[in-house]
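The following blocks contain the structures, represented as C-alpha cells.
Rule-based calculations on the coordinates, nothing more; no lab input. These numbers were taken from a predicted model, which means no experiment stands behind them. Cβ atoms are built from the backbone, for glycine too; each structure is taken alone.
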Structure P
Amino acid sequence: MQHRDTILLVDDAEILSHDAFPGEQHVLRLLAPGIAERAKPGSFVHLSCDPMLPMRRPLSIMRVHPKDGWIELLYRVFGYGTALLAQRRAGERLSILGPIGRPFAAQSGRQRPVLIGGGVGIPPMIFLADVLRREAKSHRPLVLMGSEVPFPFMPKPSQIMCPGMPEGVIAAVPLLEDWGLASRLASGAGFSGCFDGYVTDLARLWVASLSEEMRREVEVFACGPHAMLEATARLAHEFDLPCQVSLEEFMACAVGGCAGCTVAVRTPEGPAMKRVCVDGPVFDAATVFPQ
C-alpha cells in the first residue's frame, strides 16, 4: 500500500498578499507553516474560496517558504468559485487542506531536466525548479513555459545562454533569471521574444539539438492542459526520455474518498483506474498516455 503523508486542515490561513495579473490570473500568498514545511513539487491544496461556497477548489503550490511559513498559489478565474476567491483580500483568512498528492521525483543520474508548464500548469514547474537549484546542485534545469494569455509576470530578455534555442527566442521568467536558471517562453499570441507556437514544439527543437550523450541526461517533467501533456508524452517516447506528468482533473473531496477524479492508467497487472488526488497528480507519462 502506498504511504500517504499527513494532510493538514488549516481553517485560518491568513492571506498575506493577493496580486492580480492580466488574463484574470492571480498569485495568492497564504500563511500556512505546516503546509509550507511538508509540501513538495507537485503537491496541491484544496481551498475554500468563500464561506458561502461548500465545494473546495484544488490549486497547485507554486512556491513555499518554510522559514517564514508561507505558500504561494497561482490560479486563473475559471468559474464561480475562483471568481469569489479573486475578491478575497489581504488580512482575510481561508480554510485549506494540504499538502495533497504524490509529488515529482527527479532521478539523480539525469542532470538535464526539462520542465514544461502550460497555463495554470506553470506553478509546479516553478516549485520543482526551486527545489532542484537548492537540493540538486549538479542538475541544470531548463524551464519552458507556454501561454495563450499574457504571462503572470513581465517577461524579460534572458541573459542566460541556452544552446539549441531558435534565434530570437529570448523571453524568460524574471524569477528564474534571478535564480540563475535558464528559461524560455512560447505562445501563439505573438508576445515579443517568445517562441511562436506550442511549448512542446519548442521542447522538441531543444531536445533534437542535443547529442546522444547529452540526451541521456535529460528527464522531462510537465504540467498543463491534457493536449499539452499528451504531446509531451509523445515527445518523451520519440526520444526515449523518462517523463513525469502532473494531471489536472476536477475533484470533489481531494483525499481519495469520492473517486471522482479517476483516470485510466496502465500498470504491470493491466489497466487500472487511479485517483488523481492521492495516487497522483504526478504519474509516469507512459502509463497515462501509452504510445
Structure Q
Amino acid sequence: MSAHIRVGRHAIGPDTPVFVIGEIGINHNGDLQVAKDLIDVAAEAGCDAVKFQKRTPELCVPEEQKNLVRETPWGTMSYMEYRERTEFGQDEYDAIDGYCRERSILWFASCWDLPSVDFVAAFNPPCFKVASATLTDEDLLARLRKHGVPVLLSTGMSTVDEIRQAVASLADTPLALAHTTSTYPCPPDQLNLRMIQTLADEFGIPVGYSGHETGLQASLAAVALGACFVERHITLDRAMWGSDQAASLEPGGLQRLVRDIRIIETAMGDGVKRVYDSELAARAKLRRS
C-alpha cells in the first residue's frame, strides 16, 4: 500500500491539497436537471469531484421491502417503484459524464452491486467509492479489484477487524480510507475525529473524512487533523424531499467549506520555526535585547 494515490490529475495523501468531493448521491431525486444544478454548485464552489450512488434496484432492495407502500412526491407507490423512479440509467449518466467534462470536474460513484460496478467502469472513472454498507461485501470488493481503479473505502458502521479484512481484500489496489460515522445527521459526540490518525497510523495509506454532521466545524477540524480528502453531501435545499437532505450542505455552506479548507491548508505550514519578514518591524520595536 502507498502513502499516496492518484485520482485523475490529483495526488491524494499527506502534504497534498485536500481533495474535496461534493456527494450528490441520491439528492437529485431522479431529476437530471437537479443533478446538473448540483454539479454546477460543486464546480462553482471549487470542489474537485462529485460523487453519485449507483444501484440495481432489483438486486439491492430486499424482497420484504419491495412491495411496501411509500408516500413520495410523485404519489403513493411501492418501495421498489420508488427506487426505480430515482435511479439514473445509461442516458442520464451519459449526460452527467458529458456535463462534468464541460464543467472540468471529476465524477465517480459508490456502487452497491456487481452490475453497477461494471456499468460505472465503462465510463473510466478516476476512482470508485465503497459505501460503508458494502465494506464487508467480498464479491463487490473482488470486482472492484479486478477493474484496478483507485478505491476510496468508507469505514462507517464497521469494526477494526472488518476494516482490516476489506483492506486485505483490496490488496494491490490503490486505496484510501474514509473515516465516517453512518448516522444521518451525526451528533458531534459520535464523530470521533481522532480515528483519522488512528487509521493512518495502522494502515499507512491516505485517510480522508466523509461527514454526515450538520455544519462545517467538524469537517474543518478533520482537515487540521490530517484528512487527505473531505466528502460532504450537497443539496440545493435541505428542505427537499429525501433521506440525505438534512445532513447535506446547501450551496453557500459548500462554498464556505472549500474556502476554509484552503485557508487551513495554507495556515498549517511546514512546522519549521522561522522569523517572518512581516515580524521584523515589530521585533525591532518591541524587543529590548
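Tell me which of P, Q gives 14.1 when you compute mean count of other Cβ atoms within 10 Å over residues 105-112.
Going through each structure in turn, the value belongs to P.
Tell me which structure, out of P, Q, gives 17 once relative contact order in percent (Cα under 8 Å, 6 or more apart) is calculated.
Source structure for this number: P.
Comparing distance in nm of label points 7 Å out along Cα→Cβ at positions 33 and 185 across P, Q, which is largest?
When distance in nm of label points 7 Å out along Cα→Cβ at positions 33 and 185 is calculated for P, Q, structure P comes out on top.
Have a look at P, Q and say which one yields 36, 22, 18 for semi-axes √(5λ) of the Cα gyration tensor in Å, as calculated. Numbers along the way, then the final one.
On the way: P: 29, 23, 17; Q: 36, 22, 18.
Working through the options, I get structure Q.
A value of 1.4 was derived for distance in nm of label points 7 Å out along Cα→Cβ at positions 41 and 153; which structure in P, Q was it taken from?
Among P, Q, the structure yielding 1.4 for distance in nm of label points 7 Å out along Cα→Cβ at positions 41 and 153 is P.
One of P, Q was used to compute FRET efficiency 1/(1 + (r/R0)^6) of positions 161 and 257 (r between Cβ atoms, R0 = 35 Å, to 0.05), and the answer was 0.60. Which one was it?
Q
Match the computed value -6000 of helix-only ellipticity at 222 nm (-39500 (n - 2.57) for each DSSP H run of 4 or more, over all residues; to 500) to one of the structures P, Q, and report its label.
It must be structure P, since only it matches.
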